[in-house]
1. Could you figure out which one of 1, 2 the value 27, 23, 12 for semi-axes √(5λ) of the Cα gyration tensor in Å was computed from?
2. Comparing mean count of other Cβ atoms within 10 Å over residues 22-29 across 1, 2, which structure shows the greatest value?
3. Please compute FRET efficiency 1/(1 + (r/R0)^6) of positions 30 and 78 (r between Cβ atoms, R0 = 30 Å, to 0.05) for structures 1, 2 and give me the label with the greatest value.
4. Quick one: helix-only ellipticity at 222 nm (-39500 (n - 2.57) for each DSSP H run of 4 or more, over all residues; to 500) came out at -26000 when computed from one of 1, 2, so which one is it?
5. Among the shown structures 1, 2, from which was the value 0.75 of FRET efficiency 1/(1 + (r/R0)^6) of positions 70 and 86 (r between Cβ atoms, R0 = 35 Å, to 0.05) calculated?
6. Supply the structure label, taken from 1, 2, corresponding to FRET efficiency 1/(1 + (r/R0)^6) of positions 62 and 94 (r between Cβ atoms, R0 = 25 Å, to 0.05) with the calculated value 0.15.
Structure 1
Amino acid sequence: MAARREREYRVKHTLKLHGIIVGHSELEHCERGVGRAWGAFRPGLGYDLVQPVFRLFAQAVAADGSHQDTVKLERYYKARDALNLELTDETGAKIPASTIHIADYSVEDGPSAIRLDVLIADEAYWARR
């Protein structure tokens, strides 16, 4: 039953940078036990503002995990955390997230190879989901 509910969950989430829409995702997949949700990411007009940060991750970590550049990875973590991105639900209510990550392998694998991955500790979010 839980797997069925997760597949049916189709709520538009919006990612913002200081009020500018970066993109959207339905966060159609989740691991409730660890508070993780992820899904396909559709970039918005503001994605250009943050894409260099998330492309740094793609340069640091191969999509298949075969190699990591620890220096670039450290730069990525600092830059990502400094963005202070905000995740909201379909009503515009803020969803507290401890980590927001965009896996952007669009250069390597095409425009659909972008995924939003978030860690959400908010019990109210998981109760609604």
Structure 2
Amino acid sequence: MAPKLTAAEAYLNSSVENAPPIKIVRLLYQGAIRFLGQAALEDSRDPRSKFIKLLSDADAIVAELRLALDAGAGSQEVVSNLESLYLFCEAEIQRAMLDRSSDPIAGAKAVLETLLQAWSKVEVEAARAA
């Protein structure tokens, strides 16, 4: 039997399920950026820290964004550039995990923050056009 949801959980689930795709993309960026920021605050050398878990969560989001790219939905150049940026972020996150170092996090986080700004502008423009 499924556990009962609180009103807040039901609202959150409904707002995500009914959200336009561009809002979902923005939420994914925000989640990945948040996980990277939290990981950077953890002690990367402490095996009990959440460092690897937080990086894994961020990596899963970036991988999902990359896998969701649709070459038929837009410019092939844009799709190719986004894929390259996502691959860079994934590589930096994986390097941070392998080296147990926070240093590579900054590069991936900066790329995702820039992309979030761009998608936020697209979302505003789409809302104006609607």
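1. Details: 1: 24, 17, 14; 2: 27, 23, 12.
Considering all the candidates, the number was obtained from 2.
2. Sorting by mean count of other Cβ atoms within 10 Å over residues 22-29 in descending order puts 1 first.
3. Working: 1: 0.65; 2: 0.90.
Between 1, 2, the highest calculated value is found for 2.
4. 2
5. The value was obtained from structure 1.
6. The value was obtained from structure 1.
Readers should treat all values here as calculations from the given coordinates under stated rules, not as data from a laboratory. What you are looking at is a predicted structure, and each value in this text was computed from that prediction instead of being measured. Cβ atoms are built from the backbone, for glycine too; each structure is taken alone.
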